[in-house]
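Read through the structures below before going on.
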Structure 1
Amino acid sequence: MNIVGIYVGHNATVSLIKDNRLVSAISEEKFTNVKNTCGFPVKSLEYTMKEYELNASNIDHVVFSSTHIGGGSLHGVPPDYDSDTNVSQFWDLQYRLFGSSIAQDIFPKIGEMLLESGKDNGQIRLRKLLIDEYGFKNSQISFVDHHLCHAYAPIGFFNLHKLEEPVLVITQDGYGDCKCGTVGIYSYGNYELKEVTSLGDSLAYIYGAATLYMGMHINEHEYKIMGMASYPSEKYGLKLYEKKFSDLVDIVNGEICLKHKIFVPWAFAKTILKERLMGERFDNIAFALQHLIEERTVQFVKEKIRKYGIKKVAFGGGLFMNVKLNKLIQEIPEMEMCYFMPSSGDESTAIGAVFYALESKDEFGVSDETVYLGKEYTKKDIEAYLSENNIEKTYDIDKPRIIEREVAQLIHSGKIVARFDGRGEWGARSLGNRAILADPSKLESVEIINNAIKCRDFWMPFAPSINEKQFQNYARFNGKVSPFYMITAFDSTAEGKTQIKAALHRKDKTLRPNVVTSNNNFEYHDMITHYEVLSGIGAVLNTSLNIHGYPMVGQINELFFTMDNSDLNYAQLGGYMLRKKVS
């Protein structure tokens, strides 16, 4: 079967199962160069259909990864029907009444009622768009619950239908389709929903609200708070946690319960957090916030393992983008195996949707368990771009016989090198194909990339791409998780603290690895092997190929935009080596 999955909203995404295999997933930001592009993913859908020679007649099904779609999520969809004014007015009222007993008692019910009332409007508009503009029939289109799609993302991606025993599946995010999370059990094509985290009880929204309070962007800069959390003194961080954070969330009878229900994070930020945190140090706030989320989430997961007696657990939803939290989850003694969905934010629901749709037709999908699902440029494409844009005027262009060895030599000589090769990565993490690479043993690499290229905050750590044979020499690995996707963290070994110190968190010395094998990325593995021969180090420092504030590069023109607007002077583009000419 050919099934297209569409996520309409923050970081809009399109996925494709072709002949029952996951072959593509790409987000709209890769075409707009606007990070986390919101709305209907027009360009992603058009790319997918053109690349795989698809149309309404040879696509079996189109599935949206939410049932309640409205507001800003419908950006780009013709407004032929009433807008979501009632919902917008509700959010405004909730802000003005935030923290009152009235808001806590009645807002969950009113909010769910209003979201439910707007459900049909969004679905009608999206059906009309697909029918009028793409020629689909109404019977080809369906809408699947948001958290069911979050659950099916790791189920499908990790081929969990092949397991002989059941898997516990936990989802947590800001909210989606009138809920903030779910607990279910999956076994060979059968998913049974067991529990729901109610609208307003979102751990992720506490994190988002604190991100807003600290002057950053929600749904984008939470990772900065996570990176900062290790820096302050534990003594003062814990003191703030006990005084200002510990009572915000409790686990009551196995359920996540917030003291102040959150429907609009900026309302929570401007009322509850402002009142509590005015005058507190920013780094202590980061510590206390991270500690709260870790304590409550780990407690929640432990209780579910004990309740259901299942020790293999899959995780989906934006909360589990937090690698420090995931580290603690995988270290739970009762845990046997963790399946963290790579890039588990809402962009992953497009993947979950296609696997669910296929299983609902009594067929199983196949995943190669790779995130190299994006756009690829052929040799012909690259040569045409270089020629048509007169790149030789500003760059020296070479074609080395073994380009992986050339890149390794440049890194070994202290150069910072971009790598644009093969298929682009789906999701938020660079796993080497759209990457900026450097010597992981030199702290100067961090300063150069931060100040001259990425223009990002000094406290943010980089990550290593590691040859599989060296991984356990650098990281304390317990075997409970796939270490390929930069979606969890590990403690470093003594050797790791020396050889890859620039790719560790500067304070707590943890690493967020991308383990590279000859099977999951042959060319990149070959480059790291060449580097190991030269340096004795089986890893490179890897960070996403972009300037701060922009998405990871998706197209060739964005590679040159990044280089032209930074001090990045070297790049591998397919089989070509580019060097900026000295002006």
Structure 2
Amino acid sequence: MFRSSNVLYLFCGALIVFALGVIGYTFGACQLPVGDRFLEALKLFLRAESPTTCAAPWSLVFARYAAPYIVPFVALFATIRLAVTNLRYDLRVARARYRRGHFIVCGLGDTGMQIVENLRHAGKEVIAIDLVSDSPHAATAERSRVPVVKGDAAERSVLEFAGLRHANTVIVCTGEDAQNVDIALRIEESIGDTRSRNDVLTALIELRHEWLFAKLIDHDKEPLGSPAVEVRPFNIYQNAARILIRSLPAQPVDDPAAKPFIVIGFGSMGREVTMHYLRAAPVPLRCLSNVLVLDRVGEEIGRNFVAGIPSIERFAEIEFVTADVSVEAVEKWGVIEAQLGAMNPVAIAVCLPDDKLSLFVALRLRALFDGVGRTDMSIFVRLRRHHRLGEFAAHLERLPQLDERLRVFGSLEELLKVDILIDSRLDTLAKACHEHYREMLAAERPDSANARPWNILPEHFKMSSRREADHIFVKLAQVGLAVRTSSASTPIAFTDAETEVLSRLEHRRWMIERWLRGWRHGSVRDDAHYLNPYLVEWDELPENIRESNRKTITRWPEMLARAGMEIYRPARGVA
């Protein structure tokens, strides 16, 4: 689209009039020399009198009258057009505060703009708030007929102008975590008790930095929101890692050893993928998770990472290797390829911050493992902005019966879709797990903080339910079972062998989650000092605790049915 369309109109109009003038002087009664024809045609724009007295053809007459008015006409047209555009903009913004059930996006960076586009494509009404109303993203939103309110979303008047009182959801993604939290708290304060329990406002806040995200969720005191406002933090790295872990190929529980999982790049994305893999522990029973991390400063960050998890040796073997995988360091790839080519990894996750480099590394590794006969191994590549390019590359890498040799994950386009961000599709099973847990607590501790409904549940307990739910897919795959969307009314029944193995896997997951949070074994439970008597191996647990775990496992089919899913045995499942 031309940015200076008025100049284009002026140029086209002047060119037409000039051409008519030249034609008039060429075919008129007075035949002027070639040079004079062009000169006289130019003089028409200056209202200069023509020295010729010959009869003028219609083209010249039109050019004489039109030429002096080209510039004023275009200026008038531009003024009217600008006025109409501004009026339409002002009307859209003015109507914003009177809308109902709409979505407010605070911040039009890459994340905010992608959210606006996804909401528009889903047919939702959107209003954006940004400090700069003439930025490229704001201009794009305006062209899409999305009103952009210029102002600071931390100001109550700006939020009110955007129709906060009657909005469905507010998404806060300014690019600054502290600012996002501050805006969310101001929203909660502004709404107060003005909404009914059936009309809860959802406030989604983006948190990019791990320390603040962990600080907000790692407590069990109070929820972030209130009965009128559900405050829900989201972290794109965490959601990407959750999707990836669910997609990993399963290692059967009876395999003799755990295959290594390779992570390339240990920035925010690589760290989140590694942590989710350690929590899920998708490895055989009695085996430690085996992780290899390659990064430009691998050994340095490895020391800091391991130091932050004192009990890591209980459940994982993790190695950090310093390696430069950039395009410029191609001469060093021989050493890297020799080391990786001798391994038999379960999968590789390329988590570099640059999309072009990530795709380069993924394709090079794909060729490396194809050369040693590992054509079936999946390579996951994180592409933040170029999802379609990655899908095209993945399509080229497909082989008969092997469709998932190269898999794209972590793109903004996918992670910020309405069903994931707004509808919380990833939390569907977690909510069902929590409801099951509430039913268990109803008789014992009905007033407990973790027995509250999901929308007012402290974030720490939500996160625990998410991790439990995500791991259900992993455990089922390890015993040869699978999950699919279904409305079947007759849930599957586990065999005794399946129940026992799944119970052991769930207890291992529970212990790893506690170890990662700093819990230790103690003869008596002490929440203040993070002590728990059940942080022991399965065979050392009291029989009543093991039986309680088995009962929970047997209710999984029912929980998944609540979430619209069913467990089934594939053609060659484990009995």
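Miscellaneous remarks
- Test item: relative contact order in percent (Cα under 8 Å, 6 or more apart) calculated as 16, pick one of 1, 2: 1
- Structures 1, 2 were shown, and helix-only ellipticity at 222 nm (-39500 (n - 2.57) for each DSSP H run of 4 or more, over all residues; to 500) at -14500 was computed from 2.
- Of the structures 1, 2, the one that 56, 35, 23 was derived from, the read-out being Cα extents along the principal axes in Å, for residues 390-493 alone: 2
- If you line up 1, 2 by distance in nm of label points 7 Å out along Cα→Cβ at positions 382 and 566, the top spot, with the largest value, goes to 2.
- Label whose coordinates, when P(r) over Cα pairs in 20 Å bins from 0, in percent is calculated, return 17, 41, 25, 11, 6, 1 (choices 1, 2): 2
No value in this document is a laboratory result; all are computed from the given coordinates. Since this is a predicted model, take the numbers as computed values, not measurements. Cβ atoms are built from the backbone, for glycine too; each structure is taken alone.
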